[in-house]
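Some structures are shown below for you to check.
All of the numbers you see were taken from the coordinates with simple rules; none came from a lab. Since this is a predicted model, take the numbers as computed values, not measurements. Cβ atoms are built from the backbone, for glycine too; each structure is taken alone.
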Structure P
Amino acid sequence: MAICNSDFVVRGYIKNVTHSPESQTSLVEVTAVRVYWQRSRVFEQQVAPGTSQSIPSWHGHIHTLLRCHVKPGDGQFLFTGSEHFGEAWLGCAPRYKDFLSVYQTARAALHM
């Protein structure tokens, strides 16, 4: 399971994607609602400006290969990956609801 050996595991939304055809990479801007694990400070906690008691969120950038065709989409994703020289690189990003379904099915199979 990718979660077990990742340098970061966060649940959140794709805010923006910038593509670089020259380097054949994409930079994914992520707003995370939950940081399960991060080895270093790839995701920084933020509080929305102008509100005194807003719910904090996390913000970060993840690199990926251009051929992965990442684009902004509706719904939450579970982002996992590794860090290389201080930069986050995407390993996997299933929709969170799909991950939960697979995870719950696997847990149920273990307890049969």
Structure Q
Amino acid sequence: MRLRLITIDWEYPENNKIPEPEFLDLSSITQNELIALYSTFANGIILEMKAEGDSEKALEFIRGLALGAGSCRLIEALPEKEKERLWLYEDGYECYMQGNDSTAAYIFVNPKPQPDIF
């Protein structure tokens, strides 16, 4: 069970470059890594995150974090203006929104397992 995460937290990079992805193997994740990931959602430090998993179980895990610890809600459709503003938005990804419209954070989850990227 593996995840590929691209996270923009606290503020957008000054160099205007998307951060490098982080790969997590959930079958061997340490307690400290799990707490850090949980806290990232629970403390609301995410501006944007793109998540891909190698299996449906991995996708269920990240959705559970978004909906549970992150108190996110699934958004059916984003306005075009918002899609253009967001760095990690991609058509076809599920969109979870944390917070209210003016200070919202977005988590984008590829709904299809992507075992080939691991």
Structure R
Amino acid sequence: MRDRTGNLPPLPGVFPDTMAPIVRNGEDGVRELTMARWGMPSPRFALEGKKTDPGVTNIRRTNSPHWRRWLGPAHRCVVPLTSFCEYDTIDGKKVPTWFALDESRPHGGSPQDP
């Protein structure tokens, strides 16, 4: 695997619109570790009245025509991670819930196999 990340520092957290490492197939077919921005382009209806595209980080309607091209094999990757968080609303407040495989917290995820 080719490493295009350079001297990658520890990343204690990755947030929307920030760069993070991913594993993808390069243009020549060789797998590579590279940096990518977290997020996807917003659907047109979400951009009405906005000057910039804030992007989308969580796709809930995978059957929407807007997402069809982005969900194909050419746009898939593996995101290396040790854990991840989803927010839940409890008593009107957003509370983080963390997920990991076990106490040592190794975890790698991909929405679908490439």
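Looking just at mean count of other Cβ atoms within 10 Å over residues 63-70, which of the labels P, Q, R belongs to the structure with the highest value?
Going through P, Q, R one by one, mean count of other Cβ atoms within 10 Å over residues 63-70 is largest in Q.
If Kirkwood radius over Cα pairs in Å computes to 16.4, which of P, Q, R did it come from?
Working through the options, I get structure R.
Here helix-only ellipticity at 222 nm (-39500 (n - 2.57) for each DSSP H run of 4 or more, over all residues; to 500) has been calculated and equals -7500, so which of P, Q, R was it run on?
Only one of P, Q, R returns -7500 for helix-only ellipticity at 222 nm (-39500 (n - 2.57) for each DSSP H run of 4 or more, over all residues; to 500), namely Q.
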